[in-house]
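In what follows, structures are represented as structure tokens.
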Structure P
Amino acid sequence: MTVKRRIAAQLAGVGAIALAVGGTAVAAPAGGGTWTEVSTGNVSVMSVAQPSPSKTWAGGAEVVENPENGTIRFTPALYERDRARGGTWRRTPLPGAEAWNSRVNDITTAPDGSAFFVGDQGQGDHGGVLVGRYAAGAWQLTSDTGLPEGTVEASLLSVSSSSGRDAWAVGQGYTEDTFDHVPVVQHWDGRRWTSVRIPGGGNWGLNQVEQVAPNDVWVVGMDYDTGQSVAVHWDGRRWTRTPTPVFPESSVLFDIAARTPTDIWAVGWSRDTDRQRPAGLALHWDGTSWTEVPLPAGTFSLQAITLRPRGGLAVVGGNDDAAVGLAWTPTEGWRSLDLPENDPQLRLGVSSVVSSGTHLTVGGWHYLSGDDGDSFMSGALLTR
């Protein structure tokens with residue numbers, strides 16, 4: 001199960017999230033100012049994006065409970081914050097959103113001003129996966145019906161675009177008859193979404209896509225047959241799986257970010273035994289091979305990454321005890337982001353991070369931990 005699928009299960013009351021970084025990482029404080037937190041109420045924040053230096057978007061799911069039978073459904077939700085106009089977070093209208101039982105799993109922006117977000121597969125008339133397209137200052141909700149034949153319960157977990165006419169989205173679903181995993185790779189050519197098959201990827205879970213250029217696309221996730229992480233590259237003609245470090249038990253990659261074709265980072269977790277708590281995993285691609293980058297002692301599974309100025313980056317994760325963020329620079333190494341934990345009973349989970357210059361935005365939620373599991377309480381947006 002991917003992290004975002006696990007979040008959905010928690011929001012529906014199945015159980016609590018256990019994302020990633022155990023305790024406080026052994027790293028010096030990164031500085032950078034004080035965190036400001038804004039509650040999004042019953043909207044859990046799944047993704048954040050930076051369409052301009054001053055403007056930030058945050059997407060997620062409004063958790064709606066039926067008072068008659070207690071069932072949970074999701075309504076896709078989007079927020080916007082513009083520091084040039086006061087810096088207040090405001091809910092963005094999404095016409096037709098109430099008709100969808102879906103989350104906003106990921107958002108991407110392109111240099112031409114276009115943007116996309118992706119969500120989950122609907123029912124009935126919405127038999128495809130929710131896709132939002134942004135153009136001329138407004139969002140339009142559409143349905144990607146070009147899924148692999150027989151796919152059910154599909155989710156697009158990531159989207160990346162170079163323009164309004166060229167975008168990639170990845171995720172996973174299940175076969176209708178046997179409920180086997182189905183990797184989902186979709187391409188947008190400006191007119192329609194089409195399904196793309198990666199050779200050898202029949203039993204992969206795909207978590208993230210990064211488009212460096214139209215002929216330079218990366219996809220990361222997990223190979224369920226081997227239990228190891230997978231990183232595949234599209235050069236405009238063919239897909240190639242690139243070797244990633246192999247661990248005694250298992251590993252997975254959740255996020256990837258590219259600065260240049262020869263400077264790419266990916267994060268996730270690894271385990272040496274089936275009883276070990278997932279250890280944080282950071283990999284770097286230099287144009288030739290993936291190399292593991294040592295993390296501070298005590299770092300557990302990492303969920304999201306964003307690139308920062310001067311070759312730096314920031315990563316976030318968390319576990320049942322605390323949410324943890326780390327910043328890295330070539331000169332200083334790893335330092336703690338000092339994410340706030342103000343209430344030991346109302347814990348913070350984090351799912352996403354985005355950078356604009358020296359500013360950072362982290363998306364997530366608060367949850368209440370108890371003997372019967374953890375319960376979602378409210379969404380959260382942290383900025384500094």
Structure Q
Amino acid sequence: MSRFITRVTSLLGAFALVFSVGVPNALALDTSSTNFVNGLYYNNLISNTAFIATNSMTVNDIQNFLISKGSALATAPSSKLGTGANGRNAAQIIWDAAHGHGYATGTVKGVTVAYNTVSPKVLLVTLQKEMSLITLSTLSDTRLRIAMGYGCPDSGGCDSKYYGFTNQVERAAWQFRYNYEIAAKSSSWWVTYYGSSAIQYRVGNTVSLADGTGVYSVNFNNQATASLYRYTPHVFNGNYNFWKLYNIWFGSTGGTGSAGSGINDTSTISTKTYRIQYKISGTKTSTSTVKYGSTTVASAGSTKWSVTLTPTVGKKTYTISYIDGGSTVATKSITIDRRKPGDVNGDGKVELLDVSLMSDAWGQNVNDDAWLNLNPESDNVVDLLDLSILANSYGN
């Protein structure tokens with residue numbers, strides 16, 4: 001809050017707003033990245049009940065929330081909200097999407113989503129996570145066009161058939177609920193409909209997910225968590241942001257996560273990073289010892305392990321070994337493509353194009369993203385220090 005509210009009437013109005021939009025209790029959860037990892041919250045992002053609470057906010061609640069955040073969506077004309085808006089404001093579109101309006105309903109692979117999708121709170125948090133539209137005070141046509149990041153894969157580019165605020169919100173709402181429903185399906189169902197090589201985003205399954213910060217062994221503790229990861233398959237630069245925003249805005253919905261059953265994580269990972277140090281974690285059986293080279297990473301008795309590597313520039317494969325009864329019973333391979341500091345676009349060179357890309361983002365807050373290194377100094381602001389780091393690598 002930027003200033004003290006001294007008038008009694010203003011205080012009453014403020015209290016009414018607090019209770020209508022659901023601000024968390026005074027004893028707030030520690031939303032630091034350290035607590036997120038140590039508490040295994042990445043395995044339990046939100047409770048199922050909170051995720052599908054479609055009536056958790058009214059249209060007025062949503063509108064008041066947008067106003068309280070200074071969002072340009074609060075006053076955005078319907079003409080700016082894309083095909084399908086049909087005179088509705090943003091708050092109405094969000095509420096309607098939570099209740100199966102338009103593209104928020106449909107049947108795929110025998111699974112029908114109709115009438116109710118997910119909580120408006122989930123949609124609000126995703127709008128912020130993807131395009132900062134809840135706190136953005138001026139309208140941006142570019143951000144509205146891909147408001148929920150729907151149809152924008154990691155491989156690059158966004159599919160124009162999904163453009164438009166209304167289109168994005170409705171389709172994302174459907175996707176979240178579809179993901180939620182199939183998270184309760186069996187392994188055989190997943191193989192039948194998605195093939196044997198697809199990641200199974202189902203309750204109880206454990207998979208390795210990589211991003212610019214490291215590799216994490218994620219156990220999908222519930223349907224809601226599996227749904228969120230299928231939408232954004234990253235622990236950081238994605239689901240940590242969702243978890244943090246939801247807890248700050250609406251309060252905690254559950255406890256810490258569970259690591260799941262102890263199995264030797266042997267999934268193969270290939271990833272990119274600009275970081276000097278890169279953390280890898282996984283699960284193991286309680287009888288196994290985990291080694292990286294000659295170094296013991298975890299001894300028998302535990303069911304999880306982690307190791308921090310210092311990858312050299314270039315692509316290299318690192319091997320984790322599981323030892324049981326004196327013999328290697330399994331291995332895990334991690335290929336890391338370590339990029340040069342200052343190589344903004346990842347083409348292996350630090351040149352004029354990198355300077356141009358950095359200048360376009362000058363002074364802006366950006367994520368530390370392994371796929372587009374706009375902030376090699378990693379303080380989340382593109383500034384003189386970043387340019388200095390780029391200059392030291394220029395021409396190499």
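When FRET efficiency 1/(1 + (r/R0)^6) of positions 122 and 202 (r between Cβ atoms, R0 = 30 Å, to 0.05) is computed for each of P, Q, which one produces 0.95?
On the way: P: 0.75; Q: 0.95.
Source structure: Q.
Of the structures labelled P, Q, which one yields 0.40 when FRET efficiency 1/(1 + (r/R0)^6) of positions 66 and 234 (r between Cβ atoms, R0 = 25 Å, to 0.05) is computed from its coordinates? The read-out was computed on structure Q. Hey, helix-only ellipticity at 222 nm (-39500 (n - 2.57) for each DSSP H run of 4 or more, over all residues; to 500) derived from one of P, Q reads -500; which structure? Computing helix-only ellipticity at 222 nm (-39500 (n - 2.57) for each DSSP H run of 4 or more, over all residues; to 500) on every structure in P, Q gives -500 only for P.
Once distance in nm of label points 7 Å out along Cα→Cβ at positions 130 and 306 is calculated for all of P, Q, which comes out largest?
Numbers: P: 2.2; Q: 3.0.
Structure Q gives the largest value of distance in nm of label points 7 Å out along Cα→Cβ at positions 130 and 306 among P, Q.
For structures P, Q, which has the highest computed value of Rg/Rh (Cα atoms, Kirkwood Rh)? Greatest value across P, Q: structure Q. Here relative contact order in percent (Cα under 8 Å, 6 or more apart) was derived from just one of the structures P, Q, and that gives 18; the source is P.
Readers should treat all values here as calculations from the given coordinates under stated rules, not as data from a laboratory. Treat the numbers as computed from the prediction; the structure is a model and nothing was measured. Cβ atoms are built from the backbone, for glycine too; each structure is taken alone.
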